[in-house]
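The next part holds the structures, each set out as structure tokens.
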Structure I
Amino acid sequence: MTVLHQPDATIYEGKAKILFATSDPKVVIQEFKDDLTAFNAQKKGTFFGKGALNCQISATLFKYLALEGVPVHFRSLDSPRRMIIDRLDMVPLEVVVRNRVAGSLGKRLGIPEGSQLSFPLVEWYYKRDDLGDPMVNRDHIRVLKLASDAVLDQIRTLTLQVNDLLVPYFRERGIVLVDMKLEFGWKADGTLTLGDEIDGDTSRLWDVVTGEKFDKDRFRLDLGSVKDGYEKIYERVVGHAVES
């Protein structure tokens, strides 16, 4: 069945993506924007082509994860910057899995950046832009009634499964998966499903040999061309050079 795009039917617009309705109520189109934001949108920027890079990186990773048995929202690409996805009822939590120390973790625990963790560390964040997406624990989640313990166990299991698959996947392509943020939601049939995106916006990705940062930390910390970093992720994940 052909899914018809209804460009005037915007369901949601966030900092990095826009969701559009289609002729099928169970299916939406996710468009990736060229905008860059950091520090809860206190720092803003943009570069032409960023949306297309992230869309195709995410599509490649979603296809790989689906082949490995992970339920994902991705269906197909609609254009270089838009993908057709299952509509999800999102769990209002961001799940961060960390393999090495970076960002806020080092500041909170006093551990040097880059230190290898003895096991993948899972953290929970309440998805509320107006509160700055605060870090929460399972008791907080229970008080706020965001998800049951059983659902949190499901999300944790899926998160670690995704991490176990992507750590070697990236390493084979010369990239260290330092950490990543994942989001999950419910499909219409009740399946807990991986949604959102996986790319340089939502993951810390470093060169295996040099430690060069390819991800959004280039923007956060003014480390050089963000475009160059995202193109390196694209070339290694998608498997060919960026078309000019």
Structure II
Amino acid sequence: MAQTANQQEIEGLVKQVYANVASEPHAGYHFEVGRGLADNLGYSAELLDRVPKEAVDSFAGVGYHLDFADLKPGETVLDLGSGSGMDSFVAARLVKADGKIVGIDITPEQLDNANRLRGDSFDNVEFRHARIDDLPFVDSSFDVAISNGVINLVADKQKAFDQISRVLRKGGRMAISDIVTEKQLTTDIVCDATLWASCIGGAAQQTDYLTMIEGAGMEVVETRDNSQYHFLSESAREASGEFGVKSFSLLAVKT
């Protein structure tokens, strides 16, 4: 296994970065945050206007994939790395009152925000503290899994995809956006916890990423590059240019 940054250090820094995003969404980060980002990535204004503004303000996703998810009324959806809840709230509007959304995250400040914003308006949404690589749900619990820019932060991605596949019903869908690379990252980048927290250091090569999904028992049906997504800091842009670090979205179906 390739050497990586200390996993405890990575997780601590990731929690700190996204705690800051929850409390200070307008501070400067390696990545864009907020309504302008969501608009550029392809979220409909009509849906964004129907979810809490503070959740949209703290949105730090990397792509749009809800068209791939094709959520239907009554479906049960797992939002992996739900942050302040924007994707969960949007999904709740799509599955309607008979559907169910469960968002999971490891950052207490994000969960506190999401639960506060849920209020009385989203009875079909639940937020829980949980890890993507150790999901606390029984097999075949969900119709759909969604995630936005989070799996790159997980050290053992194969374990994460195995867990996602386990909790999806047969024929269930995984629609996600994430950061991947076209070239293998160098050791100094992979060992930089700051670049991990910025969604770069933990990015897998795209071919390996897709292979891991297939290895978890899911068939990749469609992929799409998200050219609208850009890193903001100089160090992040340099890594993006040199190694082809990019955002992409995909749809996979559990076989």
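Bear in mind these aren't lab numbers, they're just calculated from the coordinates by the rules spelled out. What you are looking at is a predicted structure, and each value in this text was computed from that prediction instead of being measured. Cβ atoms are built from the backbone, for glycine too; each structure is taken alone.
Here FRET efficiency 1/(1 + (r/R0)^6) of positions 139 and 219 (r between Cβ atoms, R0 = 25 Å, to 0.05) has been calculated and equals 0.15, so which of I, II was it run on? Answer for the origin of the read-out: I.
Between structures I, II, the calculation of relative contact order in percent (Cα under 8 Å, 6 or more apart) yields its largest number for II. The value 16 for percent of Cα pairs over 32 Å apart was derived from one model only; which of I, II is it? It was calculated from structure I.
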